Structure I
Amino acid sequence: MSSPLGGIADYSAWIYGLPERHSFVTGSTLVLAPIGATLAKLEGRLECAGGIRVDVWELVDFSTRRIRAYSYEVYRGGEKVCWYDAWEHPEIAALAATFPHHKHVAPDLRHNRVPAPGIRFEAPNLEVVLDDIRGELPRQTG
């Protein structure tokens, strides 16, 4: 397969294959729907082991092979534990390494932001988000 962002068919295959590539993903309601000639919207939820879920929203432009906008919100037992976004915060020097991409983390989710290595507009991000979750699973569930 070429770049997953090369076309809606490739990205669909990549998205719908996530549960096969990540055994701790127990369910998915993700839907990739065209909203124009070269745009598609990805929306839905990934259910994971340990009572974790990821609410996903992306706007993908296949003509430029880029994710135009995204939001990935991670919940455990109904409580939001972190989220990823690309809202620009040039005033926060600590985020420069992955600007504008960052992750909101506890204890103050709204204001506590850290760099988000691997998150970008030019490639699928859900592998990075799921790798972060997998790294946290033993601590959270056991």
Structure II
Amino acid sequence: MNPAPKPVLLVAACALVDADGRVLIARRPEGKSLAGLWEFPGGKVEPGETPEETVIRELQEELGIETKTACLAPLTFASHSYDAFHLLMPLFVCRRFWGTPQPREGQGLKWVRPRDMRDYPMPPADAPLIPFLVDLL
């Protein structure tokens, strides 16, 4: 007998890349699920939003920076089953943005070389994305 199907949660994430080829990761604040783990900035795709629009909105809300759809390049995606839902998460790369990322939601921020990302504990859906960034950068 198959278990009941899980709802699919669509989330969009972004690998912000600085001039030195480092990627910004954010530490989930206390009180959130998976608190203390490092992840790519992003969030839930709201009804009527494209994943690109989600990334632009979330970067503004979470980090106070601006970017445009033309600056987002799709790289890969995560597909991972958690207990309560199945996560589908496209990952975009962004090298062009305006402003300096600031932690607006209590999260920690760190610029990390892709090859060093394994030193930072990440949610199960994020960790498999690291090799794609290592190959790209």
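Computed from the coordinates by the stated procedures, all read-outs in this text should not be read as laboratory data. Keep in mind it's a predicted model, so treat the numbers as computed, not measured. Cβ atoms are built from the backbone, for glycine too; each structure is taken alone.
Here are the numbers for this structure:
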| item | result |
| --- | --- |
| Test item: mean count of other Cβ atoms within 10 Å over residues 12-19 calculated as 21.4, pick one of I, II | II |
| Per FRET efficiency 1/(1 + (r/R0)^6) of positions 68 and 124 (r between Cβ atoms, R0 = 25 Å, to 0.05), the highest-valued of structures I, II | I |
| Among I, II, structure where distance in nm of label points 7 Å out along Cα→Cβ at positions 28 and 52 as derived comes to 2.9 | II |
| Identity of the structure behind 3.0 (criterion: distance in nm of label points 7 Å out along Cα→Cβ at positions 44 and 92, calculated), options I, II | I |
| Rg and Dmax of the Cα atoms in Å derived as 14.5, 52 - corresponding label from I, II | II |
| Origin of the value 31, where relative contact order in percent (Cα under 8 Å, 6 or more apart) was derived from one of I, II | II |
| When percent of Cα pairs over 12 Å apart, for residues 36-83 alone is computed for each of I, II, the largest belongs to | II |
